Every structure is written in structure tokens, then in C-alpha cells.
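Quick heads-up: structures coming right below.
Nothing in this text is a laboratory measurement; each read-out follows from the coordinates by a stated rule. Here the structure is a predicted model, which is why all the values come from computation and not from measurement. Cβ atoms are built from the backbone, for glycine too; each structure is taken alone.
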Structure P
Amino acid sequence: MHEQNQFSAFFAGALIGAGIALILAPQTGAQLRRSLRDYASDATSELENLADRGTAAWDDMMEQGEEYVERGAEAVKDTAKKAERYAEGAAQRTRQAVRQHT
């Protein structure tokens, strides 16, 4: 997650720097507008790419989380069954011991 924040900050800085460079570079009005249009198009494409990657990462994490929950639920059920069998066995042994001593 920290790595993703660093990348986002780097990307934002690069976009801002490129935009400033375009505005300050000596160009005609038509060239500047074309450059800004191209810049905006590239930035939009990159942001869409980042959004897609973020969505895919979120989906992967959700899927992993669901798997962990399912495994945890199964582990709890298995443990409960084992505890129930152990308790039944202990109850039987106790009843047998009481019968033997009465």
C-alpha cells in the first residue's frame, strides 16, 4: 500500500511538472493547445489505467478476504465438532465411572 502511495505521488508530481513545462515552453498558441490536448489525453489514459489496476487489486483483495473468511468459518466448525465429540466422550466416561462406583 505504501508503495502505491509513493507511485501516486510521483505520478501526480510528474503530471504537474509536465503541465508547467508545456505552459512555460515557447510555442505558438496552436502548438500549445495541441500539446495541452495531447498531455490531457495521455493523463486521462494513465489515470484510467491506474483506476483499472486499483479496481483489479481491490477485487483480488476482496476475493482473498472471502477465502480467508470461508477457511476461518470451516476451522471454527471443525473445532466445534471436535469439542463436541470430546465433551460427549468425557460425559460417557463420567457416566461409566459413576455407574462403577455406585
Structure Q
Amino acid sequence: MSEVLAAVLIVAAGTYLMRLLPLCLSLYRRAPRAAPGGTLSLAGPALLASFLVVSLVPAQQQLAVSELMRRLLSLLVVLIVQKKWSNIGAAVLAGMLAYALQLAAA
């Protein structure tokens, strides 16, 4: 067996165990579920905010004006759709569609 295959199998087994062991322990202990508004209540909004920052802040030092305008227009579409329908999935899809249409038009 090659070293690469052995490494892949070790990583796969570790990933499997990291997911299986907490499930088995929670079933064994019958731990009560966390109350809404608990520790992880802000995890979703924090994750979305981090995605927004990564999407808007350029990796390069300078960003072309056309790319900046595409991003801002797509962000505007996301905000409008979110305000109108209060559905984050529809807002993200609309923003992706707006960005793709702008790229296709360019």
C-alpha cells in the first residue's frame, strides 16, 4: 500500500470517528438539548457575516472599479430580496444570479 493511500485512509478514519463518537456519546448519555438562544444562537449570523466580509474584501491590494461595481450591485440585489421576502436562501441565489448576469454581460 502506498504512503498516500495510507494517509488518505487514516484521515478518512479520523474524520469518521470525529463524527461518530459525539453521536454515540449523546445517544448514550441522553443529554438534554441546548435551549434556543443558548451558546450557539449567534453562530449562523456570524457565519453569514464572515462570508460577506470574505466576499467583499479583495484578495489583491487593488480592485478594478468594474469588479467593485459588480460586487456592490450584487450586494444591493441581495439586500432588496432579503428585505422583500425575508428568505436568506432566495437572497443569496438572487445575488449570485445578478453577479453571473453582470459577468456574462461584460
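Taking distance in nm of label points 7 Å out along Cα→Cβ at positions 63 and 79 as the criterion, the largest value within structures P, Q is that of P.
Work out which structure the value 70, 11, 4 belongs to, where semi-axes √(5λ) of the Cα gyration tensor in Å was derived from one of P, Q. Structure of origin is P. Identify which of structures P, Q gives the largest calculated value of distance in nm of label points 7 Å out along Cα→Cβ at positions 7 and 71. Going through P, Q one by one, distance in nm of label points 7 Å out along Cα→Cβ at positions 7 and 71 is largest in Q. Structures P, Q were shown, and helix-only ellipticity at 222 nm (-39500 (n - 2.57) for each DSSP H run of 4 or more, over all residues; to 500) at -26000 was computed from Q.
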